[in-house]
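A.B. asks: Next up: the structures, one after another.
No lab work stands behind these numbers, since they all come straight from the coordinates. Computed from a predicted structure; not experimentally measured. Cβ atoms are built from the backbone, for glycine too; each structure is taken alone.
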Structure I
Amino acid sequence: MKPRAVLGLLGLVVLGLLLWELRWVLLVLFGAVVLAVALDVPVTQLRRRLPINRPTALLSVLVVLVLLGWKVSELLLPELVEQAGEFTRLVPELVQRLGELAGGIKGFQSLEQQFASFTTLDRLQPLGTQLLGVAGSTANTTIQVLLMVLLALLLALDPRSHQRLLLAISPRFARPGMESLLHDCRQAMGGWLAGMTISAVTVFLLTWAGLALLRVPLALLSALVCGLLTFVPTIGPTAATLLPLAVALLISPAKVLQVLLLRLLLQNLEAFVLTPVLLSRTVNMLPTVALMAQLCMGALLGLPGVLLALPLVVVLQVICQKVLVEQVMDRWTLDSR
């Protein structure tokens, strides 16, 4: 192997190690890009309809979002807090119910005893140490989220300058292609975010209405979980169904069947009608690709990786199509000799 190739390989190894050490910084940066694109979608639509500059449009969008969030929280937050407290009170009863249905499985029989043992002094001391660790982790996560939001605001305030920065570090001959690639990535991510937001809101409202009609307790809390986990396809909707099913189990097996049928109907509506229609013009993501991306990112980066896996796949699909497929594979020809 030539010395130049050895140096190049060594440089790639060092770069890979450096990126791995900075993975959380890169994760915060990518999360900021996703938030910036989410803000840029309404800002762009507003500027198309009104003759205002970008800072004014961004400020208007932020004010609308704050007011909307305040009104929604004012309407729903008290009931959500009440239902969350009610759910914590129902957990021991739910565990006992599962133990009765399990009929003699030792694991379920011992769960209730484990819940009761948390009130003893020797259990409270290690629990306090764990709470301190959780508090430190929460503070670290809060700082990362605040930095992410600040970066997102800066990116959304002047995206053209950051785009010119990326173009400036590209070779002159590659700048037109790079500009087109950045535009396509932004369009794909913006369309995915808009489509998934509409889908999540629809699932939330339909689940809330359906559970309320079925007279299932904690309908609002269950619907909110189902709506939020819509952003995590394949895994999210299935995991979200466990909460309303668990609550329905406290009523009757017939109610469990009704809730299960409702969730199956809504999941199929979201998977085969809403998502294909809303994302038909933006990105075509295979379920296997989405699931593998979530598993890989979750194994590497935990829950933040799972949440950002799908936007990353959206961007990587565009890059692979524009660079790997069109620039490499489509131009790869065999020697005719």
Structure II
Amino acid sequence: MNKFFENNKVLKIGIITYLVVIFPFGFAKTDYYFMSPGPPYQWDIEIEDEQSFNFDGSLYQLTVRRDEANYFVYAWANINNQIDLYPREVILPDGVTPQELSEISIQNMITSENVAIAVALDSLGYNIESEGDGVLVVGLLDNSPVKDILLKNDLITSINNEIVKSTTEFISLLKTYEIGDTVQIGLIRDDKEINIKTTLIEHIEYENEPMVGFLASTPNQQFVFPFEVDINTGNVGGPSAGMMMALNVYNKLVEEDITNGEKIAGTGTIEIDGSVGPVGGVKQKVIAAKRANASLILVPTANFQEANVYSDENTSIVAVDSFEEALNVISDFSSR
């Protein structure tokens, strides 16, 4: 077995050498996207017109690098188990360009940032108001049951006659159903109100999570906060930073440092009700956390099995389902 592995590895290295020889070809795009560990982020947060506090520990958000794979990256991914490859259609739904995907990712980050602030402030007793115009369909997955039913730019306004004003409300409501359930979706198309029915399928990335099968954004989503909170998210996109952004905002507004000087990292989406949802690329994110010497890593329950294989005597990996649970886990860990 070892000989086969060694020979196989030699073969793969030979392929890379071959690609270097045919240098220009190596930069040609494949039909795959790659995912590799990204840098951990400690958010720079500014709070105006309200007392805030600095803290000594770390609350790292974990990230991945995701991009189109050229042939060099494709070959390297085959000998580096820290990099995963995904077929293009899994990452890039039909009718969505790479530029549009990037814009959607940035918009999802903005939405996630606002929801995270709302969750943190709500847990501290502040009154928060939120509204949006609904859920805009921006792309459809190839294997989605609504691929030929929903259209790009449809505006979804309800599920089973329950009003939804944002993607966060849509996702929270969707989680109350099971994979295989049939739901009625109310939407506006060309200024006309129509209803469709569809069966919920399993999420392409998150095991046991239901989905309809489209990419979404929230037009004109607005939150009314009692004071201004600015999170410098840099060029990080996507919704998976939500839980850690909420924890960072919370820790800036309480006098006692919840980390107690510990290096803590984590990942997970956040919904307006404080629930923590699954993320993609958890393997790469946990690898990044270990590189940063994080002693505690928080992951969504749905991702725990994949993440826990990397736990050791120096690293505790704990599953959480909500913002309040994450606070309790950190408190228990940092005060041990």
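A.B. asks: For distance in nm of label points 7 Å out along Cα→Cβ at positions 231 and 247, which of the structures I, II scores highest?
C.D. replies: I
A.B. asks: For distance in nm of label points 7 Å out along Cα→Cβ at positions 63 and 319, which structure out of I, II has the highest calculated value?
C.D. replies: I
A.B. asks: Comparing structures I, II by Cα Rg over 2.2 N^0.38 Å, which one has the largest value?
C.D. replies: Top value of Cα Rg over 2.2 N^0.38 Å, among I, II, belongs to structure I.
A.B. asks: If we compute distance in nm of label points 7 Å out along Cα→Cβ at positions 175 and 255 for structures I, II, which one ends up with the highest value?
C.D. replies: Comparing I, II, the top value of distance in nm of label points 7 Å out along Cα→Cβ at positions 175 and 255 belongs to I.
A.B. asks: Could you tell me which structure in I, II was used to calculate helix-only ellipticity at 222 nm (-39500 (n - 2.57) for each DSSP H run of 4 or more, over all residues; to 500) as -28000?
C.D. replies: I
A.B. asks: A value of 5.8 was derived for distance in nm of label points 7 Å out along Cα→Cβ at positions 191 and 311; which structure in I, II was it taken from?
C.D. replies: Only one of I, II returns 5.8 for distance in nm of label points 7 Å out along Cα→Cβ at positions 191 and 311, namely II.
A.B. asks: State the single structure among I, II that was used to calculate relative contact order in percent (Cα under 8 Å, 6 or more apart), giving 22.
C.D. replies: Only one of I, II returns 22 for relative contact order in percent (Cα under 8 Å, 6 or more apart), namely II.
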